[in-house]
Structure I
Amino acid sequence: MDLKKSWLAAGFVLLAGLAAPVQAGFSDDGLAAFAEEVSQRHGLDRAQVQALVDGAVFQQEIIDAISSPAEARPWRDYRPIFLTESRIEQGVEFWDRHADQVARASEAFGVAPEVLVAIIGVETRYGRHAGRHRVLDALTTLAFGYPPRADFFRRELEQFLLLVDEEGLDPTALKGSYAGAMGLPQFIASSYRHYAVDFDGSGQRDLFGNKADILGSVANYFDAHGWRAGEPVAVRATVAGEAGSELASATRGPTRTRHTMAELAAAGVTPERDVADDTPVALLALEGEDGPEYWVTFHNFYVITRYNHSALYGLAVFQLAEAIREARDA
């Protein structure tokens, strides 16, 4: 469809089908200003943009969900959500069923195949849980009803309008997560526009059902964020004394490699396998079942946390990837 022309011409009875404006719950009356700004900036039809955002339905459960994300839990509670026998078995099944697409994406972008599979497993359980909220409702609710991140979600709502225009998608039908993430890899609108690829040459970037596009897009995302083929992700470590503990990252967010292995070793950090002294690393400390759990992380771990800005997420993806690969090779 083309917002610059008309959804009606494309067969969508848009204006008649949308609900009446639902303003309750929105923190301001900026919908009209948003529609005006976006339509002028991108040459979109203002009336259609206005009708879309006016037709979005405020969802309190979305506000509740984003206010208490799983990543706020300690590692000992977060890990069991994703490291289950069923998720590992389903990962092996997904890999076997789509082996050609997994291999092609891995080879084209240099990203470990088990990591590609694990991303889909963590995000949507291999497509079984891709989201039940209308993306339009989610983004509008967060853009105008959640002040802490209103600016971010207004940008994503704008990106969503551009995405559906470019890809010919029905903006009133797409469903995703409470944060507006879409498809099996759960790309937000800006990531969909910038990193999704048409990996099978069909003429469309389909992250909802096309496994070639899905896997190729995840691999492209990692490649664009600096994934280094063949390099490690993380290794378990022990820490002796307080000096090493003080070097551990205190953040749950992305962990940059701020030290060398030699610096960590001098502070009493011992990885479970040999790491060259000059290797850039970080030290991650998490709340494990039996007390502090330490991990030496590498550049590729940081890349995983660019997909979701959480060290817990990064470690869950890594451990699920390892478990899937080991189960498949057994």
Structure II
Amino acid sequence: MKRVAFAVPGDLATPTGGYVYDRRIVAELPKSGWQVDVVDIGASFPRASVAERATAHLQLAALPHGRLIVVDGLAFGVMPQSAEALNQTHRLVALVHHPLALETGVPEWEAAQFRASERLALSFVHRVITTSATTARLLVQNFAVPEDRISIVRPGNDRVPIPERFIRKSVNLLAVGSIVPRKGYDLLIAALGQIPDLPWRLVIAADPGAARALQAQIASLRLTGRVELAGVVSDERLAEFYADADLFVLPSRYEGYGMAYTEAIAHGLPVVGTTAGAIPEAVPRDAGVLVPPDNVSELTLTLMRLIGSPADRTRLNAGARAAAAALPTWDDAGRQFSQALDLVA
């Protein structure tokens, strides 16, 4: 059996997009003949201390020489010295969800450090796996990664029952994803604050993160009774939210792919998102509406139109159902990831 070490910064069970991707790939690889050894290299990345990075390096360096190692980009981008050393003794693959410097809210001085560090680290890998063509192009253009060294493995999706959605007067909105600046929840609440007279209700199912600031914004706009911060919920409860929703809304400022959008589409739920990053790759034109990022006015107008137009929602419902049938599965993603690893095995 082929063998690979999969280095993850923290708990693989963390319920956010990058960890979900890692977890599902780890579960799929044995179907392609891989034994996977998960290595937790510490949850403090990408802002790990020198000592924490040294400890992570020792964990990876202790693996048998020649072992294939996949390192999640949340850690890999700040480990250039480790990458240089491991390049000499192991076969090294970087999994880049999106460049570290593109996380919203990172100070420019830190973003510059991240860019330089990640560019250097990526010069020492045998292969890079990204989750979108957008990220692949970015790595070629801005990080000097040779195009022929990159494999694109988009996230998979589960085939789930899609409920019949009936057009109703009151529109249930759903947002899923960590409450961090990059996800644009502040933009969503600002937009909804401009249309309090329309019949809508919002559920946010998300890791709390920066929930305190979001709660204050909701209260300041007098929307407390119409916005539910549900926190992290079980898969069963999340499925209920999807079934009860009419529109999925997440105005992200950047996405390296946008698993939250395809998960919504997999449930037959139309999407309102943005054109930032790789989101246009994830959301087919007939399954949603994309607005420019950081544009509250366009977001507000789009929500006004969709909440007020049963015909538009009916059209998007049909588009989302059709798109769901064409989404790749996690079986597909696992096979493609295995094929990428075979190139350096």
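Comparing FRET efficiency 1/(1 + (r/R0)^6) of positions 166 and 278 (r between Cβ atoms, R0 = 35 Å, to 0.05) across I, II, which structure shows the greatest value? Present the calculation step by step, with values, prior to reporting the outcome.
Values: I: 0.20; II: 0.60.
Sorting by FRET efficiency 1/(1 + (r/R0)^6) of positions 166 and 278 (r between Cβ atoms, R0 = 35 Å, to 0.05) in descending order puts II first.
If mean count of other Cβ atoms within 10 Å over residues 214-221 is calculated from each of I, II, which structure is the one that comes out at 26.6? Working shown, then result.
Working: I: 26.6; II: 15.4.
The read-out comes from structure I.
Can you tell which of I, II yields 3.5 when distance in nm of label points 7 Å out along Cα→Cβ at positions 118 and 286 is derived from it?
Details: I: 1.0; II: 3.5.
Traced to structure II.
Comparing mean count of other Cβ atoms within 10 Å over residues 126-133 across I, II, which is largest?
On the way: I: 16.4; II: 22.5.
Answer by largest value of mean count of other Cβ atoms within 10 Å over residues 126-133: II.
Compute Rg/Rh (Cα atoms, Kirkwood Rh), for residues 150-221 alone for each of I, II and report the one that scores greatest.
Working: I: 0.94; II: 1.07.
Going through I, II one by one, Rg/Rh (Cα atoms, Kirkwood Rh), for residues 150-221 alone peaks for structure II.
Taking mean count of other Cβ atoms within 10 Å over residues 158-165 as the quantity of interest, name the structure among I, II where it is greatest. Mind dumping the intermediate values first?
Numbers: I: 22.5; II: 13.2.
Between I, II, the highest calculated value is found for I.
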task: State the single structure among I, II that was used to calculate helix-only ellipticity at 222 nm (-39500 (n - 2.57) for each DSSP H run of 4 or more, over all residues; to 500), giving -15000.
output: I
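Of structures I, II, which gives 2.1 when distance in nm of label points 7 Å out along Cα→Cβ at positions 198 and 230 is computed from the coordinates?
Working: I: 3.4; II: 2.1.
That value comes from structure II.
Each reported figure results from applying straightforward, stated rules to the coordinates on display, with no laboratory input. Quick caveat: nothing in here was measured; it's all calculated off a predicted structure. Cβ atoms are built from the backbone, for glycine too; each structure is taken alone.
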